[in-house]
Structure I
Amino acid sequence: MADEALRDTRVATLADPQLRDYKVMGGLDTFKNRSFWPNFFSRLVARLQWNPAAIDLAPDARAWPELEAERRARLTKLLAGFCVAEDAVAEHLAPYADVARTSSLESQESLMAWVFFLQRRDEQRHAVLFDRIGAEVLALPGSTPEERRAAAREHAAPALLELFEVRLPVMAAELAAGRNGLHEAVCLYHMLLEGVVFDAGQRALLDDLEDGVLPGVREGVERVERDERWHVGFGLRCLIETEPSAEILGDLLSRAEVAAACWGEAVPPAMREQSARKVAQRLNVAGLIDAPEAA
């Protein structure tokens with residue numbers, strides 16, 4: 001039974017890019033190393049730097065009007081959703097660093113706060129990219145990012161807007177006021193919004209764009225997806241150090257399927273289910289919950 005459980009853990013790890021990266025680069029045993037992680041994530045970020053202004057979207061802008069109407073509608077729903085969501089996560093991450101700095105963690109608190117700052121810089125870069133896509137490819141109306149986001153909201157799924165423009169701001173405000181802990185905020189931000197919602201949306205975009213018809217958009221999404229891998233891994237590390245209760249983790253698990261479904265039919269059901277299952281896989285590999293029962 002022990003060998004079988006170890007095999008299942010390895011399979012789950014290798015099937016999840018966020019966990020696979022850390023398996024290869026550090027080994028699962030380093031999840032318990034007291035001082036390793038802030039420097040690890042900082043070095044990883046340094047290798048992943050890219051410029052959203054350097055991605056050529058001109059071929060995409062030319063190809064966009066020639067796509068079938070149904071495909072354009074599906075891609076618009078996904079890309080408009082990211083226009084709104086990436087701006088929201090960039091805006092509302094700031095309190096996380098402040099709280100990390102004053103928390104009691106295994107890793108050095110000031111360094112963990114610095115990693116949150118690095119993550120926020122990533123999110124700001126992602127917001128710039130998707131604003132460019134909205135302006136140059138989707139041709140969203142508006143002369144400013146704020147005006148284009150308002151136009152994007154008209155195309156985004158209502159359930160996604162609820163998550164990113166209602167639940168996330170409330171959580172960030174509660175965290176800043178001391179009414180919620182870092183573990184609760186990380187469960188929403190890193191495990192659900194990034195680990196499930198973004199995971200499902202990015203996988204749907206990359207699958208749809210595999211034919212290369214929108215090369216700049218695909219390159220941008222690939223770069224964003226690589227950034228999100230370390231974000232989710234960092235969130236998992238935060239949960240290991242903050243030790244959320246079984247009740248909080250149970251609530252997180254119960255919300256995964258609903259979060260994955262926020263894209264509606266723009267993401268195929270099988271992709272939504274796979275992204276939702278990753279929450280339990282990650283928590284299990286990190287030793288926070290027992291192995292999920294086989295379906």
Structure II
Amino acid sequence: MASAGIWRRGAHEVSLVRLYALRAVALFFAVDGLFSKLPGLIHPDPASRGIIASLLAALWLSAFLVLRQPLRMMPIFLFELVWKTLWLIDYGAPQWLAGTGSPRLGRDLFEIGFFPLPIALIIPWGYVWRHYVRRPADASAPPGAGQREASDISAARRALVRAAFLLAAIAGCVLVLPGLIRPDPAARGMLESMIAGLWLCALLGLLRPRQMVPILFFAFVATTLWMIDYGLPRALSGAATPQLQSDFLAIAAGPILLGLVMPWTYVWRAFVKAPAERWR
């Protein structure tokens with residue numbers, strides 16, 4: 001068995017340096033979110049549509065799980081890489097080159113367009129290749145630190161998870177793909193890129209339903225936060241605009257349906273109860 005130093009993975013899935021790099025990124029987002037995301041959760045902007053804020057807040061909360069289980073939460077890193085790359089290709093770079101961007105474009109280029117390269121550098125691509133590409137679809141081996149969980153997802157629950165990804169994949173082909181091919185040159189593009197990133201993750205979830213459970217959990221948290229901070233308060237206050245009514249129809253069922261589909265026992269055992277992935 002090969003010995004592992006801090007730079008070599010040895011018998012482990014990834015090197016210790018790589019694990020600490022993943023945790024460092026998660027720690028940065030966790031600390032930053034205390035100042036940039038938490039105030040918006042406590043006092044949501046009454047003029048905001050709220051979808052982007054809820055997605056970003058869900059990413060912030062996911063960062064705390066990444067600190068403990070960076071490998072099992074790898075789909076979150078993949079999602080971050082995908083949606084920010086899509087934004088840079090479809091919106092950021094074209095608008096900057098054409099000189100047609102809004103005054104906010106410069107800030108978005110730094111906050112969004114700068115990050116695909118650092119994220120791509122810290123992702124352990126050998127691990128991604130072994131567990132998300134080379135491994136047979138829906139294999140029984142776990143996606144974490146190479147040890148078998150005490151209990152797997154049942155076949156029925158796995159089928160439900162795959163069905164949720166299938167529904168998202170089909171909806172994305174109709175609602176998301178056209179916007180990817182012909183992006184609106186006047187749009188900021190952040191929401192469109194995040195939704196497109198979730199759609200692409202759903203396509204991977206068809207093959208890897210268990211590995212992609214973090215994306216399902218992320219979507220559950222995001223839709224729940226939107227309902228609590230934006231959807232229900234505005235609907236109950238009678239301030240429902242046509243845009244809110246449209247958003248409510250698209251999002252309101254999310255927490256219920258995702259909550260029913262979610263393999264909560266697996267989430268508890270793999271992401272909460274399981275020992276944190278190695279620190280040394």
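What follows is calculated from the coordinates using simple rules that are stated; it is not laboratory data. Only a predicted model underlies this, so the values are computations on that prediction, with no experimental measurement involved. Cβ atoms are built from the backbone, for glycine too; each structure is taken alone.
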Legend entry - At a computed 4.5 (distance in nm of label points 7 Å out along Cα→Cβ at positions 75 and 99), which of I, II: II
Legend entry - Which entry (I, II) yields the derived value -21000 for helix-only ellipticity at 222 nm (-39500 (n - 2.57) for each DSSP H run of 4 or more, over all residues; to 500): I
